[in-house]
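Derivation of every value follows stated rules applied to the coordinates shown; laboratory data play no part. Everything quoted here is computed from the prediction, not taken from an experiment. Cβ atoms are built from the backbone, for glycine too; each structure is taken alone.
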Structure 1
Amino acid sequence: MKVGFIGLGNMGIGMAGSLLKTGYEVTVYNRTAAKAEALVRQGARRAARVADAARGEVVITMLADDAAVETMAFGDDGIIAALRPGGIHVSASTISVALAEKLTAAHKDRGQQFVSAPVFGRPEAAAAAKLFVVAAGPTQAVDSCQPLFDAMGQRTFRFGEKASNANLVKLSGNFLIVSTIEALSEALALVGKGGLDQHEYLDFLTSTLFNAPIYKTYGNLITEKKFHPAGFAAPLGLKDVRLALAAGESLRVALPIADIVRNRFLTLLANGGESLDWSAISQLAAKDAGFAK
């Protein structure tokens, strides 16, 4: 199977690399061409234009936001114009429910297929092919892409034939992650200001009722203050919270915790946190407690 891969950021480079290791013929495109160099050395073909990466059976996009996906998908030299009839566009990006529905309709009009397959996992999981894939779209198209998902991840979860279902799952999942970061930050600020060792407290949490990857991963980032380089940059965290709030408004579902973390991100970014990991919002809880170090 010939696969195009568009978007070679922290996540995309690992995902495309996993496809190459599995033996797929991969053509890569990135707006900053230099980011493709490592993959080209591994055997990938470099595309000079977006359209050149959309000539195979499947093209995968892993891009930062709705605007980037729309730029790559629409237009005279975009994915929709270049993809063959029956071809599949897999969006692994965290995008809005509305854009997923727009892409579904646009591809259908051209006799193409659209699958949403956002992923859970940080860059190290992408590099190790240990991602969790959330997929939705036409059954036959998802079946055709399953070997690709197997190459990039450790397990795939399917959520029906409506592609935007996967995007709603992804947004709700990211909302839960950042809510956990906020709650964990407040708890660590509480025990820290009370004179307890935060590392010992985290060990207690993750050895008992909170023995879960989310607490271990982000607890360590928070206590060690490992916010740079960012595995998932703070502006992307703000973007995802906004998308979750938009989905909630559309479905008439109040998300009061999302409002809290949205304001955390705005405060972090207003104070120069653009390049930090999204877990850096934890420092705001510590500052509010008068415990910032």
Structure 2
Amino acid sequence: MDLAAILTFLAPAIAASLIIAGIHAYLGLHVVERGVIFVDLSLAQIASLGAAIAVWQGADPHDPSIYWFSLAFTLIGAFVFAMIKGHDANIPQEAIIGISYAVASAAVILTMSKSTGESEHLKDMLVGNILSVQWPEVWLTAGIYVAIGIFHYVFRARFLEISVDSKGAAARGVAVRFWDFLFYASFGLVVTRSVAIAGVLLVFCYLIVPSVGAMVWARRIGPRLAIGWTMGVLVSMLGMYFSVWFDLPTGATIVCTFGGVLALMALVKQVAVRWVGVGVAEASAPTGAVR
């Protein structure tokens, strides 16, 4: 199969990866700033629990009701994360998120153990099959993400304020829990849709790895978004190409490609710092605040 034929075959999946990478790179900046790195995995697993319960109750794995079950469970998870502020009880919020992930994962296993073909369903939820996406799904996903992107653009200052300094925002009279719920609810809408296309592991990589890779090289939000978007798109295309060329599972191949590229970016950064000097590190090192 030549390159042109491969690109034609991969066109819907490439378009889907462009859309997913675009919004996840932005949301990843918020997640990293908030220090809730595993919130994506947790919400994705909660979404999977909703899908697992729907399958257990007899729904076909490809029935639209699966999505609505997943979305309902995700919104419940978003409400819990927004309302339960771990620092109020001297408990890291990441601990609450981790517990939610573990419980949801165990509940998925228990639920799917009672349904037919549970191992295949669990595999699909974990790694997904982005190559199977069709153009109608791509356009629907694009429409949903554009609407969410506009929502975040309109309220970008408030979301950034809470992500960078939630305690300070609360002291200034901002309704932090309300805005947290709006953030996690919109985030949950994205996760639910993305998991249905790409699976839990790949969605986590789209959220975290481009943001971390961008933080290695830049400190300001503009360059970090540009690096994150570029990395997400290029790594997706490279991973899908490897998957088709070497006949490997697509989701797992893209995840491993993300890991390899991130390691390469960190290595190149260290070489650049060593050769160019300390100034490079000082100019591009992350500061822990989005600017």
Structure 3
Amino acid sequence: MSNSKRRFRVTQVDVFTAVPLEGNQLAVFTDARGLKDEEMQLLAREMNFSESTFVIPRDAATERDRGVRVRIFTVNEELPFAGHPTLGTALALRNNLVHNEKARSDNGPEEIALDLNVGKISVRFSTRDSLPFGVMTQRDPEFGRTHDREAVARAAGLAVTDIADDVPIQTVSTGNAFAMVPVKSLAVLQNLAPAWAPMGNYLTKSDAKFFYFVSREASNPEARLQARMIFYNGEDPATGSAAGPCAAWAVAHGLIAPDQQALLEQGVEMKRRSRIFISAGRAVGKIVNVRVGGHAVEVLHGEILL
């Protein structure tokens, strides 16, 4: 009976960390051919991470031209783009090539391109602290509306004075729309305890899908910013698709110099510290070249039987 079951290999990766059991967890199904859409959604729910990815191999010529086809699912829905799944999947694919006897070198390829629902996203690899370090260039940002501090404070269970007033609350997207909420201090960030219902009610009427709470004070003196992202499924230890918009917003409003790489930490309060390296440039009045990077480590290999 067991021989008739379909087997799908899965790799678990901790992303935006060089330390196993920190960062953001990701399940990567390295060959999802034969899985139906509804099965991918059920498997993502079974993994119960913030996202799971499904790699659909194609012929070499198509992959060179368009990238490796990858689909991203949360426990509830398919996403057009997400940051930590992009970095984690690229690392898993790179490691597979390194372990393959046909790999050109022990160091692996310098670039892995993924064909996501949002389009082609490339991750370039170098070595930092003797480990692979990946950097993705995200789409140019789209800046949306600015939000009323009092309305956001009510939705997030904050006092108006808990939100900084020298930079705007603004929606920014490089694939997913986040409202950047600058809190006044690290203490405000650490004590956040919003209920999803009022936040979700506010967001459904806005142009943003989530709030991204950002503090210019950080618990690590090396970090320039510290952030939290609380959503319908709990809290996210690292949100690469928010880190890119955060970089664009920070450069646009003078919090980070153009093209300066800054360390953004997330997941600290939930004891899954994530180290996300961000930067963005400025050209002719526009924010461009949004980059998000970090380490990722594989922590588990297995098979799913269906």
query = Out of 1, 2, 3, which one gives -16000 for helix-only ellipticity at 222 nm (-39500 (n - 2.57) for each DSSP H run of 4 or more, over all residues; to 500) as computed from the coordinates?
reply = 1
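Can you tell which of 1, 2, 3 yields 14 when relative contact order in percent (Cα under 8 Å, 6 or more apart) is derived from it? Kindly include the intermediate steps, with their values, before the conclusion.
Values: 1: 14; 2: 28; 3: 22.
Of the structures listed, the value fits 1.
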message = Given 5.0 as the derived value for distance in nm of label points 7 Å out along Cα→Cβ at positions 34 and 162, which of the supplied structures 1, 2, 3 does it correspond to?
response = 3
ask   = If you work out distance in nm of label points 7 Å out along Cα→Cβ at positions 114 and 146 for 1, 2, 3, which one comes out largest?
value = 2
